[in-house]
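Next up, some structures in structure tokens.
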Structure 1
Amino acid sequence: MWQRIVAFFTTLITLILSWFGINLGKVQTYRNVAYGTAARQVMDVYYPDKPENIEGAVDAMLFIHGGAWSSGDKSVYASYCKKVAENGYVAATMNYRMFQQNATFVEMLEDINLAITKLKEKAEADGIEIDKIALMGASAGGHLSLLYAYTHYETSPLPIAFVVGQVAPVDFLDPNFGETLGEHQLSLISYLTGVQIINENFSENEDIIKAASPYYHVTPDVPPTILCYGFKDTLVPYSNGVNLDAKLTEMGVEHTFLTYPNSGHGLENDKDVSERFLEVLMEYAARFC
């Protein structure tokens, strides 16, 4: 489902760039750049031009794929990265260790940190200075983007300009996930936290569940945020977005909450809102990058 989100927004980015008459550079692509020793610790990096032609500091965007923390690949954001690079940014899309590699949210956040470190080091070695970085993901990738931004904004190797979470699960204690969580949901939370959680011990493990939920890490200092949620999402309750929107407002955090009244998890049925998303994305890039 999240693949359709990416494909749709990639098409819209292409259209909007053409409206603004963007002068496209010669994107340089570096695939499977290792940021660790594990097979999944690789990313693809896109420069807006040859390194020797890039003058001054530039900003970057890192894309994190979805797939229930157990599937998916960085390639889903390839076209997106190319368009972002054509617009003058450094872009990267990363793989990360998942449940199959016995990774919990802790290892996944560690991989994001390692990837940003490697991106910074690679750019410096190529004579490019990256000033700030924005993070974006959908579904599980949105969860990791928000969780990293809200817990690492003070320690990230690059300052986080803003973060985008589309249909991201942000509060695993939200009762709208189901008063009695289903076996599949409990399994996901167990893998994500590394703790065997069942209905009978759910309340006993609230601390670790909160640790894995971006909602509980919001402070007045977290980065500006863009949220996108569908009214008809049957995988991530719309209330997750409503509650995070309220928490960000309470904390005075600059953010935008885009709602898709006719769409489910794929955000597929509200073209006007999707076009608005790209306007907001460009506004945030202009303001915070």
Structure 2
Amino acid sequence: MAPTVTVRAHAKINLELRVVGVRPDGFHDLETVFQALELHDTLHGVRRDGPLAIACTAPDVPADARNLVWRAAAAVWRHLERAGDPHGVAVRLEKAIPVQAGLGGGSSDAAAALVALSRLWAARLEDAELTRLAAGLGSDVAFFLTGGTAIGRGRGERLVALPDLPPHWVVLACPAFGVSTAEAYGWYDADRTPAPPGAPLDDGWTLAPGPIRNDLEGPVTRRHPGIGVARAELLAGGAVAAGLCGSGSAVFGLFPARAAAEGASAALARGGWRTILTRTVRRLAEPHGIV
């Protein structure tokens, strides 16, 4: 067994997000386009005696069974048909992805944990087994096993890889507040203003310039109008496309050139926004983000 494993857990944005129905289990059916970003958390796993231990550089991230990393470890442990709670590994999670921002940090950390722990425990999981375990953990966890650009359907777990988006610089504008996924979908249901369905997403999808279609953006922006202001500022600053990150609260803008991205980022920072400059990334060249 490997004594240590380090895995990058990349952030994502949604280049489209359409809510197309409500499922019997209460989740919403989606059609979305995921795009992975260079921005990433880093997960370090090391073999050691004793029960599974999780430490995180972000003090507000739980280090117990509420953490998706813990749940990922439990999923691998059960898959290996081992008794009791997971043990024999310590995990340190270095957080760089803001929480409750729509950037998928928790889901990406879970995918990284699946990869790291399967190696630390010599599980020898096939890609299909990793994908099945990922789908059981959350709607978009499976996407983070490969990243790049992909269509997600169902809850987001049914994936079709797309040609990688041409490289773009990405400005993330992060407000002081977060929006939980449950809040965003609750507001969508409460407003009862579904958008027209439009043409189904298919493998011929291409990025459309301007505001990104995200069916959650209207309900979230009605509660937090500053989100709409940030999107407008990004477009005015030269973004070729901009919109809410997933269920929020962060807003993103795509820029072909770094200079324009830096200018837009500085303008938003002067207005009191926390900004992050990053880039899009292709499908992972190294298996599942292993460093």
Structure 3
Amino acid sequence: MDNPFQPPLQAFIQYLTFEKRYSRHTIVSYQNDLEQFFTYISSQYQAASLEEIGTTYVRSWLASLKADKITAKTINRKASSLKSFFKYHLKTGGVAASPMWAVTTPKISKRLPEFVKEKDMENMFLHLEFPDNWRGKTDRLLLMLFYQTGMRLSEQVNLKESQVDFSKRVIKVLGKGNKERVVPVAEELVTAMKAYRQAKRKEIKDCDCTYFFVLESGKRLYAKYVYLAVKKYLSEITTLNKKSPHILRHTFATHLTNNGADINAVKELLGHSSLAATQVYTHNNIEKLKEAHKKAHPRA
């Protein structure tokens, strides 16, 4: 028997792929969540159409996930997948009402994003020794760019020379969903990037100069190389558990907000689609104020 939920699922996946332009990883995540849900309701309720799916079905599925010890964060993500799915079919006329309207999801305790201290970042560039070879040059510039622009790992790996405007001192970053944002670059970083570009043409044979960062072979960098390079150097300056490119993105944003940057400006620099995603960095500021109050106030 044909799966009655396959056509509406495929229509939604096509929408995410061609209209929302989500990454392959995100689309697979949506698809897995929705297929898991449809498998559950087909076995538990013998539902055969979207219109038959009520709030009770959704609550039952989420409860079963909780019983299986699935984390609140994962349950919320799966519920979000369902919300997006039914919102799309509500808009396109596939359903008359969404079963998600009365569904509540578990609360997640907010964890403040970890970041590297300013002094530690200063030590990285002033006192750490980078090898005097192509790998050393590449690694140092990668770290500078992460810290001074807040770019994502994928954005750096895919950065093209054509995206860097040296005269205007800006980088046009192509972010999630192919959204472009402009990030200003400090004079120090411009100088370092110019030197790298010049050295690339001089030292690297068979260079694919389309991309800004390349390996000694001339091919562009790959994600694992960047991740391991960042982890290696962060291990030398910090005891944080996580030592990833994303920690440097958090560090960029936290240092900006701690030094008085406007939250809307930080949102634009990070390429966030909503202010809510950026506001987590103001909590670090609040925690800092609480700590200062606790230490200094006689009645604290």
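Please treat every number below as a calculation from the coordinates, not as lab data. Because the structure is predicted, anything quoted here is derived from the model rather than measured. Cβ atoms are built from the backbone, for glycine too; each structure is taken alone.
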Next on the checklist: Ranked on volume of the Cα convex hull per residue in Å³, which label among 1, 2, 3 comes first with the largest value?
Outcome noted: 3
Item to check | Among 1, 2, 3, which structure scores highest (criterion: FRET efficiency 1/(1 + (r/R0)^6) of positions 99 and 203 (r between Cβ atoms, R0 = 30 Å, to 0.05)) | outcome: 1
Item to check | Origin of the value 15.1, where Kirkwood radius over Cα pairs in Å, for residues 51-170 alone was derived from one of 1, 2, 3 | outcome: 2
Checklist entry - If mean count of other Cβ atoms within 10 Å over residues 59-66 is computed to be 25.6, which of 1, 2, 3 is the source? => result 1
Checklist entry - If helix-only ellipticity at 222 nm (-39500 (n - 2.57) for each DSSP H run of 4 or more, over all residues; to 500) comes out at -8500 when worked out from the coordinates, which of 1, 2, 3 was used? => result 2
